[in-house]
Structure 1
Amino acid sequence: MKNTVADHELPRPQLEFELENFVRIFRRIRPVSSGVSVGDVDVFGDTVFLNGAAGGDHIVYVDFARRYDLNRRMQLAALNGRPEVVRELEENRSRIGILLADVSGHSMTDALVAAMLHQAFLTGVLYELDRWGGVTTHLFENLNTRFYSSVSVEKFVTLVYGEISSSGTFRFILAGHPRPLVFSAEYDSLVTISPERMIGVYPLGMFPSKDDVDASRNPEPLRYKEKYTVNEVNLMAPGDILLLFSDGLAEHGPPGEAYIPGRLEEVIRRTKGASAAEIYAAVTDDALELAPARDDLSLVVIKRG
């Protein structure tokens, strides 16, 4: 007798167990704490998932000083005659990396792609620290190549990855992701940032990297992705606030009433004296009061004290 699809279907109790097991695994790779800090810079971010406990949005904090033994790494780099790596590792004491990624889609299964990115990204960070002393654009070129090879175009990944220093400098790359916003304490409003300081390229996995050394082994693509560009903005004054968010917030609101920029600015202005966690809560509560979510909704608030 030939096997049929029905012969391989799991019974409902087993399906429910597998789903619960997947959700437990996904929860373990989410940040234990949704907030971090460096110097007087306070960071808090989280995700409101559209469909329960998991989805396509994902946040990873890279608290270099707490996550990695920088002293040991510096010793090894010095023994190997690599002073430039030692210097870069030393800089990591005063900066924190923040990855906000958004898989196209918001179903439970999209969380699998987010989990793939989580592990690949953190594995890549280890190699980057060993080779360069810090995270470089090479990591994201390699991630793009890997996702292009393994994930269909229907499941590309947008992301912003940046590092905030204790001085308030935020250096970042954009891959098809909404551009960050800055609320100026001096002007008491969102401020316009030059497009030249917000350069982005295509999402991970959509097109191969132009300088992929294995490009000759791949079918001729429709086009290539340009190199990732490192952008920089500065939180110069105490009270300045930087906002990173997914398109679940960028496109939020009822028909004809976008949440960003107007209503978002109003909430930030009212809560600017609060902590990053309190500002996050105020924005997400207000957004969901305005309209039901239609996508996973992620927000990271970076505030200079």
Structure 2
Amino acid sequence: MISQVSLRIAAFAAIAFFAGAPVPAQQIPSAVIADQPPDSAHPARMEAPDILSHGKTLYAVFYLASGEGPHPTVLLMHGFPGNEQNMDLAQSIRRAGWNVLVPHYRGSWGSAGSFSFRNSIEDAQSALHFLRAPENAKKYGIDTRRIVLIGHSMGGFMAACTSAHSPSVAGVGLISAWNIGASFARNPNLGATDDFREEASRLAGTTPEELAAEAKRNASAWNFLTFAPALSSRPVLVVESNDGLRDDNHALAEAIRKAGDTQVTEAHIATDHAYSDHRIALQEAVISWLESLPPIAAK
């Protein structure tokens, strides 16, 4: 059965994304367009914790929601190399009452160590472990029963992979997720393209050739369609754009549905991979989905 939020997102997409019509403000969640009343006792704040991952330090930004906690928390994973880090989305999610942790993989954006796809998989798992650690849950006001993973591009793959191996993750949001293994299986020369080389040059401890070889060796294991059965037990959001990845994302949504998940929300936004001219629409889709998630039963 299609949820009400699915219908609302679909209608929003049909009217705004394809027709280019202005969207009435009342259709957009207030967290996207309006600051929340300040809470002097429990103000919103930002922290910059270091996350240990396999002996190396990951730099991170942690947006903490206002109000007395604990708060539901989003682990927001950026892409390859992370030029678009979706901090505007993080701010909207925080205004909606969620904490948001944004970590940087090893070898990216100043984090220690060398970048690789496998290291990034491990780093996403380490960030989730950080959120679940009792001392961190207490310090940052994290409701460990309501942790949601959201990722953009390569971060979408990381969110899907990490959630597939962590059944207690409460929901998974995929924004133009990059199916790493399938992409290299279809195009063995992907690592030699100018775009790939330019992006890889921003990452430490690796080369385009090394990354391409790693992806090709793991093409079958890193096809995110294999994660569908493990993801089918919880709500999943799939947001697609006109970036060449739409077919892969739709195939994943269909695979999760076929695995028995009745909680899949799929939306298409007619824009580029970075959602450059539809940032508000992206935030609306994500916030509406988060607000639709079922409550956690009391202990």
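Just so you know, all these numbers are worked out from the coordinates, no wet-lab data involved. Computed from a prediction, not measured in an experiment: that's the story for all the values here. Cβ atoms are built from the backbone, for glycine too; each structure is taken alone.
Quick check for you: by Kirkwood radius over Cα pairs in Å, which of 1, 2 is greatest? Write down the numbers at each step before the final one.
Working: 1: 20.7; 2: 19.4.
Largest calculated value belongs to 1.
So Cα Rg over 2.2 N^0.38 Å, for residues 155-258 alone, computed for just one structure, reads 1.30; which one of 1, 2 is that? Walk me through the numbers before you get to the answer.
On the way: 1: 1.30; 2: 1.10.
Value 1.30 for Cα Rg over 2.2 N^0.38 Å, for residues 155-258 alone corresponds to 1 out of 1, 2.
When relative contact order in percent (Cα under 8 Å, 6 or more apart) is computed for each of 1, 2, which one produces 18? Write down the numbers at each step before the final one.
Numbers: 1: 21; 2: 18.
Comparing all candidates, it corresponds to 2.
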FRET efficiency 1/(1 + (r/R0)^6) of positions 91 and 147 (r between Cβ atoms, R0 = 30 Å, to 0.05), calculated, reads 0.60; among 1, 2 the input was structure 1
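When FRET efficiency 1/(1 + (r/R0)^6) of positions 123 and 179 (r between Cβ atoms, R0 = 30 Å, to 0.05) is compared over structures 1, 2, which one is greatest? Display every interim value, and only then the final one.
On the way: 1: 0.60; 2: 0.95.
Greatest value across 1, 2: structure 2.
Ranked by mean count of other Cβ atoms within 10 Å over residues 115-122, which of 1, 2 sits at the highest value?
Working: 1: 17.4; 2: 20.1.
Ranking 1, 2 on mean count of other Cβ atoms within 10 Å over residues 115-122, first place is 2.
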